[in-house]
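Listed after this line are the structures, all set down as structure tokens.
Derivation of every value follows stated rules applied to the coordinates shown; laboratory data play no part. Since the structure is predicted, the reported quantities are computational estimates derived from the model, not experimental observations. Cβ atoms are built from the backbone, for glycine too; each structure is taken alone.
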Structure I
Amino acid sequence: MAAITDAATAVRQINNGATVMIGGFMAVGTPEGLVDALIEQGTTDLKVICNDTGFPNVGVGKLVVNHRISQLIASHIGTNPETGRQMNSGEIKRVILMPQGTLAERIRAAGYGLGGVLTPTGLGTVAEEGKQIIEVEGVPYLLELPIKADFALLHAKTADKAGNLAYHGTMRNFNPIMAMAAKTVIAEVDTILEDSYLDPDHVHTPGILVDYLVKKVR
């Protein structure tokens, strides 16, 4: 059963240099309170895996402008000019950009216990450098390896006392697959049903995957 706690306590275990997945698409579905708690705590040198870096001072962008990220894996950074500036200046030491579908599938592969995924995306481009090419029935594919993390920080609409999560709308972007690909999962939720359970048909992430619940502070 997931432990119910506050944001500051939940992120206390995230040390400098940790690898952290953060859910969200253009900051929708990003746990803003957990990001703020990381900044308040002073955690730095983070290796962050996310779809995008949001906007300055919104979503993952807050970690960028506060210089807390040393390595970044994302599908795009165009909505946050500060990310590009830090990448070019070397303040963010390493930025790996990849197609959104490839990123999602590599995270899913980690969660499902797969050895990797095969995709034609990136063949004949710089994306194939250093990667294994595998032919299936005469068709070449890039082998993309799983991506996992120490922590996943998620945002869900509702949770029950067992830690089951239900997302709303486009919160169901990277949150569900990240919940399966990290050692420790911390979910910030709008509502916690402490005296009842979610209808099983409405559960998007089962509680067995969730370690900590944090009630969103409005």
Structure II
Amino acid sequence: MRTICVEEAIAMIPSGASIMVGGFMGVGTPERLLDELVRQKKTGLSLICNDAAIPGKGVGKLFDTAQVSRLTATHIGLNPTAQQQMLANTIAVDLIPQGTFVERIRAGGCGLGGVLTPTGVGTLVAEGKREIEVDGRSFLLETALRAQFALVHAFLADYLGNLAYALTSRNFNPVMAMAADTVIVTAENIVPVGVIAPDHVITPAPLVDYLITNG
């Protein structure tokens, strides 16, 4: 794990990259990393996140500047900019039930090929997917989700890269930290090793590649 500045971290992400971004409607989202993505004008991004946030907040900033080419999410209902881009076919949107979304990411982080879920059987969600019967019940095979980069926000990080989260800002950050080739983290507080009790560590240091320096 290395500590680096935000400019250097985002410089590693090429245009067209696939990125997972933690957060739920902007809560638990690494705003500094998104601001720098906007400043460096990285375009054609394949974005995997729970939602499209709102204009000017969280990942909503990337839609404001038309930097996303594909969005994999659970809803975009509160971002009219993202909706307009979808209707204009300037972005491709994959909408996924939220439970399926997080389990596909978890599968990606655990090295699994996918998960079996009854959600969506007999609906439009099932189109083009394998249906598998287990003990007389039908399930859809939903393939694992991974990305080249995960942008994660924590409440506490120590100098090794161990992470702890605060309340609901934890949301998708821990599973995304397991499902990307390169994990870049911002933290509200960076503390000496030992301040975070071992049983309070949610994301262990070996999963973190880069920690953004505060200040």
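Here are the numbers for the structure shown:
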{"item": "When distance in nm of label points 7 Å out along Cα→Cβ at positions 62 and 142 is computed for each of I, II, the largest belongs to", "result": "I"}
{"item": "Origin of the value 2.2, where distance in nm of label points 7 Å out along Cα→Cβ at positions 54 and 198 was derived from one of I, II", "result": "I"}
{"item": "If distance in nm of label points 7 Å out along Cα→Cβ at positions 14 and 134 is computed and equals 3.8, the structure in I, II", "result": "II"}
{"item": "Entry that produces 2.8 once distance in nm of label points 7 Å out along Cα→Cβ at positions 22 and 166 is calculated, selected from I, II", "result": "I"}
